[in-house]
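None of the figures in this text is laboratory data; all of them are computed from the coordinates on show. This one's a predicted model, so the numbers in the text were calculated from it and none came from an experiment. Cβ atoms are built from the backbone, for glycine too; each structure is taken alone.
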Structure I
Amino acid sequence: MFDWKEINDVINGSLFAFIAGLGGAVAYLSSIFGNRKKFVVADFLIKSVSSAFAGLIIGWIMIYYQYPITISCSVAGTAGYLGAEFTVSILKRFFINKFATEVENDDNK
């Protein structure tokens, strides 16, 4: 009836997105108060949602590689704070290095 593994994955994903969204919100608030800029609700929501998405992806990758949930949440929150653009650049580097290593290992066989 219920697949508890899938329900657990949804709960974990929601947790990653929530923590990363908070990280994005803190980053936005820090930037506007530090520079004495005007608070814009649309910018705040965009930063929070894009950070939540970045943290969700990072959190799922961490779980895939079997890191503990506490570490995964911490990294997801950090990814949210750093923002979606930074997270995408880190993912690009990670996967390029991973695939380059796999191709190199295949060539050496």
Structure II
Amino acid sequence: MASSAKDRLAVFYENYQTAFTNRASDLKAATTAVEVERIMANVDALETAYLDAARQALDATGPDIESAYQEALAATQSVEKAYQQGKALAARIEAVAGAVTALGTLLTKTAGAAA
């Protein structure tokens, strides 16, 4: 079954919400300025991606978009696992950064198909 625009927007929101919700505890666990910067950059990037996705409506469809959506879902699951399993901060940061990348790809493919 193909994903809908609503499904795609939900994955953007879920990743942003997870990063935003865990931001305070991640910042508390950070021991370097680089970790703090990466945490904040990930949250900011996910917020921007979510807002961009909401503006785009994500109505475009196609195999490339569906593939990018599946990659975004997998990245979302990696973030969820990293937090649920209490992974080290560096692993959580990397998981969220992977979601940023996957969502960026989904946004780019959706925008390109709509153009």
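The value 24.4 for mean count of other Cβ atoms within 10 Å over residues 50-57 was derived from one model only; which of I, II is it?
I
Taking FRET efficiency 1/(1 + (r/R0)^6) of positions 58 and 90 (r between Cβ atoms, R0 = 35 Å, to 0.05) for each of I, II, which is largest?
Evaluating FRET efficiency 1/(1 + (r/R0)^6) of positions 58 and 90 (r between Cβ atoms, R0 = 35 Å, to 0.05) on every structure, the highest lands on I.
Output the label of whichever structure in I, II has the greatest value of distance in nm of label points 7 Å out along Cα→Cβ at positions 10 and 42.
For this comparison of distance in nm of label points 7 Å out along Cα→Cβ at positions 10 and 42, the top structure is I.
Out of I, II, choose the structure whose coordinates give P(r) over Cα pairs in 10 Å bins from 0, in percent equal to 16, 47, 27, 10, 1 when calculated.
It must be structure II, since only it matches.
Here Rg and Dmax of the Cα atoms in Å, for residues 26-73 alone has been calculated and equals 14.3, 42, so which of I, II was it run on?
Only structure I yields this read-out.
Out of I, II, which has the highest value for relative contact order in percent (Cα under 8 Å, 6 or more apart)?
II
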